[in-house]
Structure P
Amino acid sequence: MGKDLGSIVVHEESERKNAFISSLLYSRATVFHPSLTLTSYMKKRLIEVAEKGGTTFDTPLGTSIISSYGNSYRVDLYVDYLLQGHRDLLDTLLAYATKITLDKKSREEGLPFTWSSVLKTIPGLEVVSENHPYNIIDDQSSIVLSMSMYELAIRMGLTPHRTNYKKIEDRIAKLFAVFLTVSQIDDDGSVMDRKPLRFIKDFRVCYDPSKNRNGKNNGNAVANHVFVILERSLLKSIKDHGFFLREEQFLMANYSQPSIRSFLKYLKTHKKQFASGKKLDWMMEQYIQSMASPVGVNFRTSLKKLILEPNMMKQIENDFYIQIRNKDDGQLYIYYIGTIEDDK
């Protein structure tokens, strides 16, 4: 049920359900580019867009057309590019963070949900940076995700060091600034509607003195804990088009290369009946075509080489019950083995 602290309830990660943590709308459309750094194309495109005054609804940075639940959608990316590291952060928070909510009685009585009450869940916290200084959280039903940067780094395969903590802080700021639009498309390819999809609504980056090994701050509070409020549009997207379970995110620690993590999550956006029996080359082509930004000329070759490493193939089979097999025609095919829960 969670721990009740006055007007708020704290739900530890171990108490949370094995729920979906991602949405098909930004997963079949690979808007999180499978790289940890900007590509030369992205750098050039950002300059071109900046010279024209920035992105507008008519000039997104990237576009992808996808199908989900029998409908076609156009997904457009605005403001800046999102990389695999941003998705790693988002999915890790959704999978592992402690959840903080306003209790039912307070909501019924119309009492405010405040940042001061959230910060009191960890004694002695100091706010290092914040989106805005307002204390009131404007939506009583908001879910605040709370997580130490140490655990965030470990779960994302990063060394828990202040350099990487700064990367985490920068990624949170990027997820706050960037947004998508999702437009349903009719049979003629015309846009029927356009809805924004944002990721982070608000955040606080804090210093937790209890995590300091020597117990001293020396007047220089280094960020080591984050609180994030996710956008309602993101949560609705996951609710309506959800896939990829919390427990599956645990397995991502086995894959250090961003391209492998990205490809596996794309593969999992399809039902196993759809993917099983398909050529590996064909599935990789579908994946590359799903990207909102083009990849380099060597991306396909490098990814295939990674996938076909014997230890990698064994790991993928152990984690996701997926085999890569040769057939009589000399081609490599994807097969699901055993019994696993179908994806959406």
Structure Q
Amino acid sequence: MIHKENWEETKKHLEAFWNKAYYKRCDLAIRVPCAVDNEEDLLPLDCQSVEESYTSPDYLYASWKNSSLRYKFLGEGIPVCNLNFGTAGHVEYFGATPHYAPDTIWFSPILDEPDASLLQYDLEGEAFERHKEITRRLTQKAAGEFMVSMPDNCGIIDGLAELRGSENLLIDMLENPEFVHESRQKIIEAWKATQKGFFEILAENNEGGSSHSWMQLWCPKRHAQIQCDFSVMISPAMYEEFVLPEIEECVQFLDTVTYHLDGQEQIRHLDMLLSVKKLDNIQWTPVAGQPKTSAFIRELQKIQAAGKGLVLLPEKGEVPFLMENLSHKGLHLVVNDIADPREAEDLLRLAEKLAHE
């Protein structure tokens, strides 16, 4: 990659991560702002609407080209374009209408009744074909410069919550559980088929594998994020009935899997997640208004003791504590608040000194 100087070394670190090992130290993905050598290399950002900022291959390429020129990707930091059709974006293939905002995409519910027969998807329909064409054109432009991530189409029950409405789905879990089970399976079928289509388009640009943008991950195999943010509203018993089957089926479809655990309310489901043998990693998100990542060191140690990898997004001040108290095997830290390259290099050297199993 043009915008990644130590790519071959980075691959050694990431390959060790997937093998629950470490190469010299834990992974440290760091992106540091830098001056642009030649301002003429920057591309004009021509965007006529918020929707275009998500869906225009030309805009996405220009935006990420400029970003790649404005940052140095140190350690295991990699330039990866975030292909974003909305969290649970696969609901668009069932007819949901996306609503674009500067920081998010949301969908209007379309299921007025708990009737799974109303859930229909078309792999040759306009929505999926449009997403594939955006992906295809963007990867053609980005080839050799930066990677393009898998789209953020994740969460099967999360998708059903978008299609049905969260309040309605909570009631359905109590009063219409068969609707939830049947709908979940239909959404999984569509998710598998469309994920396969994206993997095929993205593989060549991702060196035969796959990449994830904000987790700063590259994998030589088929890797994707799975999640159930909806689970903060349900009990462990309901998670076991409605969500765990989704997790089990999704991990069987993928080669490698990272579960996005969003906040401390999901800790009550952690034991069930750790029981899923083929689940590779837990990604722990520090939610606004909750304690920092390092405050949950016991839970993080428990995850490692269960043989799972960890993907963490700590503040820079937390990193030494985490490196001292966690095994460096299968540990991937994404540090986004370092502005000085010298500070980044100091942290990379410290990581080698603190490396341990």
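Every read-out reported here was derived from the displayed coordinates using simple, explicitly stated rules and does not represent laboratory data. What you see is a predicted model, and the numbers here were worked out from it, not measured in a lab. Cβ atoms are built from the backbone, for glycine too; each structure is taken alone.
Among P, Q, considering only FRET efficiency 1/(1 + (r/R0)^6) of positions 53 and 93 (r between Cβ atoms, R0 = 25 Å, to 0.05), which has the greatest calculated value?
Working: P: 0.15; Q: 0.70.
The maximum falls on structure Q.
Identify the structure, out of P, Q, from whose coordinates helix-only ellipticity at 222 nm (-39500 (n - 2.57) for each DSSP H run of 4 or more, over all residues; to 500) was calculated to give -9500. Can you show the working numbers first?
On the way: P: -9500; Q: -12000.
Of the options listed, only P reproduces it.
Once percent of Cα pairs over 18 Å apart, for residues 69-132 alone is calculated for every structure in P, Q, which label goes with the largest value? Present the calculation step by step, with values, prior to reporting the outcome.
Numbers: P: 67; Q: 53.
The structure with the largest value is P.
Computing distance in nm of label points 7 Å out along Cα→Cβ at positions 189 and 205 for each of P, Q, which one ends up highest? Working shown, then result.
Values: P: 4.3; Q: 3.1.
When distance in nm of label points 7 Å out along Cα→Cβ at positions 189 and 205 is computed for each of P, Q, structure P gives the biggest number.
To which of P, Q does the computed value 2.9 (distance in nm of label points 7 Å out along Cα→Cβ at positions 117 and 165) belong?
Working: P: 2.9; Q: 2.3.
For distance in nm of label points 7 Å out along Cα→Cβ at positions 117 and 165, the value 2.9 is produced by structure P.
Where does the value 115 come from, among P, Q, when volume of the Cα convex hull per residue in Å³, for residues 197-316 alone is the thing being computed?
Details: P: 191; Q: 115.
Source structure for this number: Q.
State the single structure among P, Q that was used to calculate semi-axes √(5λ) of the Cα gyration tensor in Å, for residues 157-236 alone, giving 31, 14, 9.
Q
If you rank structures P, Q by Cα Rg over 2.2 N^0.38 Å, which sits at the top with the largest value? It would help to have the intermediate numbers written out before the result.
Details: P: 1.04; Q: 0.99.
Answer by largest value of Cα Rg over 2.2 N^0.38 Å: P.
Output the label of whichever structure in P, Q has the greatest value of mean count of other Cβ atoms within 10 Å over residues 149-156.
Values: P: 19.8; Q: 24.9.
Once mean count of other Cβ atoms within 10 Å over residues 149-156 is tallied for P, Q, the winner is Q.
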